[in-house]
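Just so it is clear, none of the values below were taken in a lab; they were calculated from the coordinates. This structure is a prediction, so every number in the text was calculated from the model and none was measured. Cβ atoms are built from the backbone, for glycine too; each structure is taken alone.
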Structure P
Amino acid sequence: MLVTSIGQGLLWAPLVIGVFITFRILDIPDLTTEGSFPLGAAVTISAMLQGRSALVASLLGFLAGCVAGWLTGMLDTKLKMPSLLAGILTMTGLYSVNMHIMGKANIPLMDQTVLTGYLPAGWSVNLQTIVVGAGVTLIVVLGLIWLFQTRLGLSLMATGNNRAMSAANGIYTDRMVIIGYMVSNGCIALSGALIAQSNGYADIGMGIGTIVIGLASVLVGEIFLHGRRMWVRLTGMVLGAIIYRYLLTLAMGLGFPVDDLKILSAIILVIVICLPLLQNKYRTRQQLRRYLNQIGVDEHATNRRFDRTTSPEGLLSRDDK
């Protein structure tokens with residue numbers, strides 16, 4: 001179970017990294033994810049059926065995702081659409097694009113060689129999946145670490161932190177936003193290409209719920225591994241993807257049907273969103289309790305006084321005086 005989760009998590013890791021770029025770096029909720037993920041799968045499988053190698057087909061899927069991100073970026077920056085609406089429009093349009101690329105709702109691979117086919121045949125399927133997923137994810141992580149150390153990457157992060165201040169310092173923020181969209185959706189489409197090769201087919205509906213998967217994995221990764229250095233944050237995203245897949249695999253092992261995976265994904269997302277909030281609230285109360293004990297103030301008396309002063313009756317009585 002764990003080995004399978006590691007392999008599948010590594011295949012999903014580029015998607016999580018792509019969601020991380022828009023959600024955390026650019027601070028943009030991008031729904032293009034649910035269109036660019038099946039786009040990468042559709043382009044890759046179609047290219048392989050036309051005789052392209054798995055490597056070339058995967059690169060074409062990545063480039064197709066970059067084009068989808070460019071379109072969303074243009075709607076956001078040039079047409080001044082809200083980022084949420086821009087992503088929805090691109091996602092909706094990509095449905096028809098994917099149908100035209102595939103020709104039908106589902107296209108299977110025949111006898112084409114996928115990326116795992118280049119590895120020794122004696123290796124197990126799980127080992128082949130881990131090696132391919134780790135290799136592609138390592139390339140993505142190293143490439144992004146290098147990117148965010150360049151002037152372009154620093155400008156991209158500055159735009160996400162404060163777009164107005166970045167523009168005042170001479171950064172072309174619209175260009176940075178478009179580049180961020182392109183890199184993000186390119187990674188997401190690459191993940192779709194890997195998943196399609198692992199499954200042996202591309203399906204028009206395989207992108208449904210991917211934004212929830214990405215966000216849940218991002219938040220899980222930040223819980224278990226967080227820091228300011230980019231390599232730590234990206235490693236956390238990979239770890240989050242693996243842990244998330246393990247949680248789903250564990251739930252299926254407990255008897256949950258496959259049809260419940262979407263609702264399980266939503267439940268996991270709710271938990272990982274609420275958990276940090278509850279942790280922060282608990283830590284705040286503990287710090288307040290220690291402070292009150294140090295200065296010799298009765299915590300319960302302070303709470304009762306606070307309740308009286310903040311209640312509607314307390315406010316009215318104070319005004320009357």
Structure Q
Amino acid sequence: MAPRPSDIAANAAVQAPGSSTKEFRKESTVARFSGAGTAGIAELLVFHPVDTIAKRLMSNYGKITSAAQLNTVIFKDKAAAPIGSRYLSLFPGFGWAASYKILQRIYKYGGQPFARDYLAKNYGNDFDRIFGKGNGKAMMHATAGSLIGIGEIVLLPLDVLKIKKQTNPEAFRGRGVFRIIADEGFGLYRGWGWTAARNAPGSFALFGGSAAAKEYLYKLEDYNTASWSQNFVASIAGASASLLVSAPLDVIKTRIQNRNFDNPESGFRILSKMIRHEGPSAFFKGLVPKLLMTGPKLVFSFWLAQTLIPMFNKVV
């Protein structure tokens with residue numbers, strides 16, 4: 001029996017250069033998780049102090065008017081301590097940061113290819129038809145990233161504990177971690193809606209920006225063939241787009257999570273108070289340090305993951 005025209009078109013799409021459907025199962029599961037986990041560990045060791053500084057700046061209410069005040073905001077009760085002690089004070093909650101960051105990177109960088117596989121297998125031809133082959137592939141990578149970003153809320157309790165340790169250690173006074181988990185329960189998921197709202201566009205921009213750079217700047221048909229330098233430039237594009245898009249919601253999310261356990265505040269209440277008392281610029285607090293410091297952290301880990309996953313795939 002002669003093949004149907006739709007089957008011929010589908011097969012042609014699978015074979016066509018730049019087709020979204022060709023993205024299905026390009027790396028092994030071991031390579032994906034190993035590359036993503038290695039990137040997470042490297043990022044944690046290098047950039048955890050930077051993350052603490054950014055979180056403390058975002059959590060500060062009011063304007064910083066002097067270097068002495070900035071020193072107090074960043075180093076808290078260690079502001080007058082020797083430089084070594086001040087540096088070590090930037091590692092509060094390191095155990096939680098390790099648990100959260102490594103799991104997050106494995107989930108995000110290692111999980112996005114699985115979401116991409118699903119979309120390529122079931123909707124690859126649709127992406128190509130709607131956006132065109134090159135555009136469709138980049139949009140599919142971005143959409144897969146967005147779906148994974150929304151699902152990242154399962155790790156929210158670890159993120160909450162990490163942020164509280166970094167910005168509000170008094171919340172732990174008199175209670176151990178397991179006591180807090182038992183007492184708070186689902187309260188540790190406070191702010192999950194704002195987190196999902198931040199992650200969806202942020203992850204879309206991260207993976208989409210990187211894919212766009214590889215597609216339009218380097219004209220790559222197979223993104224896994226990108227060189228170290230190409231992955232680096234693509235990571236800068238994705239990370240910059242992600243941080244800019246997610247900045248306002250990230251400030252709200254951080255303020256929700258750094259409150260004392262017994263004194264929660266809703267995101268909409270925080271939003272209204274920020275507009276009323278601090279003005280629109282409050283939504284971009286910490287953006288400059290994030291772009292200058294957290295930006296390189298995200299670039300670093302994303303670059304490593306994009307480079308190591310294809311590399312590990314060749315040896316495992």
Structure R
Amino acid sequence: MKLGVYTAILHDKPLREALEIIGSIGLTGAEINAGGFLPTPHLPVDDLLSGAVTPQEYLANFEGTGVSIAGLNCNGNPLHPDPEVGPEDADDLRKAIRVAGLLGVDRVVTMSGLPNAHPGGEWPAWHVNTWDSGYLDSLDYQWDEVAVPFWKEIDALAREHGVKVAIEMHPQNLVFNPPTLKRLVDKVGATNVGAEMDPSHLFWQGIDPVAAVEWLGPLVFHAAAKDTRINDNCSIYGVLDERFTRIPLSENPTGLGGKHVVNKWPEDSAWDFVAVGRGHDVDFWARFLQALEKVDPEMWVNIEHEDVEFGALEGLQVAAENLQSANSALVH
């Protein structure tokens with residue numbers, strides 16, 4: 001498999017330096033942020049679209065590094081009802097697809113988004129246990145009136161530009177597990193929308209990522225390498241742990257668009273995101289890569305580093321060593 005890094009963890013470095021770091025740990029791909037929740041210090045999106053920077057000028061940054069573009073990333077909430085969030089994230093996704101086409105990149109990673117519960121609602125609403133018929137009424141609105149029209153547009157745009165859009169199955173989104181991913185593809189009749197397989201968000205839901213890859217098959221377009229450790233506290237707090245707290249604005253919490261910011265993770269958490277190999281052993285990661293290889297041996301698998309117990313470079317090194325060991329164990 002082809003192994004790379006999602007470069008958000010290296011946003012404090014110039015692009016060329018970030019690429020050299022990736023190459024120095026034996027990886028060959030860089031997944032570049034193109035909008036959404038995070039800024040785009042490694043990709044001049046508007047300059048590329050306007051022609052102020054040509055694709056050739058931008059791609060010259062990669063020459064001699066041994067690293068190529070392993071996809072663009074535009075994670076956000078394009079269906080958010082807040083007019084300061086949803087429309088901007090949706091436009092970022094459209095731009096990312098167009099820029100990918102210009103650069104000859106055929107994968108854009110994003111999230112499905114999450115609308116309000118009903119027309120006029122001001123907040124996204126995530127319905128995951130629809131025992132009350134009203135929740136199903138709300139889901140009908142979210143899917144049929146909001147998500148499907150938007151994703152039909154995105155599927156057509158991606159097809160026009162020769163791009164596959166890979167959706168990260170993520171909480172607080174309409175698409176958060178394999179069945180909801182397939183539901184979106186089926187409802188849209190999509191040809192260019194599928195899954196980005198990130199095990200970390202499946203582990204804490206109790207989903208086996210290998211079984212998920214096998215179930216989705218050719219709908220898996222792209223993959224991330226991020227692990228999850230289930231802690232002993234999960235026996236009390238459960239996987240739907242909601243004990244997040246506010247981070248004072250004076251501490252500059254990460255913005256999510258408009259007035260929205262990230263909250264503080266519980267200190268005695270039920271589960272944590274950790275570097276590859278620190279939640280599940282190399283044997284699991286070898287089986288995961290083997291399942292992906294059966295779908296597409298040319299698929300990129302990119303490390304996403306969110307292990308707060310390590311610094312950026314240390315965490316990338318740990319993840320890279322374990323992922324490379326898993327890759328070496330593949331039986332061909």
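Which of P, Q, R yields -25500 for helix-only ellipticity at 222 nm (-39500 (n - 2.57) for each DSSP H run of 4 or more, over all residues; to 500), as computed? Here the read-out was taken from P. Out of P, Q, R, which structure matches 39, 20, 19 when semi-axes √(5λ) of the Cα gyration tensor in Å is calculated? It must be structure Q, since only it matches. Taking distance in nm of label points 7 Å out along Cα→Cβ at positions 156 and 252 as the criterion, the highest value among P, Q, R goes to R. Where does the value 2.8 come from, among P, Q, R, when distance in nm of label points 7 Å out along Cα→Cβ at positions 276 and 292 is the thing being computed? The correct label is P.
Comparing structures P, Q, R by relative contact order in percent (Cα under 8 Å, 6 or more apart), which one has the largest value? Spell out each step's value before the answer.
Working: P: 31; Q: 26; R: 17.
Top value of relative contact order in percent (Cα under 8 Å, 6 or more apart), among P, Q, R, belongs to structure P.
Taking Rg/Rh (Cα atoms, Kirkwood Rh), for residues 148-203 alone from the coordinates of each of P, Q, R, which one would give 1.23? Source structure for this number: P. If you line up P, Q, R by distance in nm of label points 7 Å out along Cα→Cβ at positions 140 and 196, the top spot, with the largest value, goes to R.
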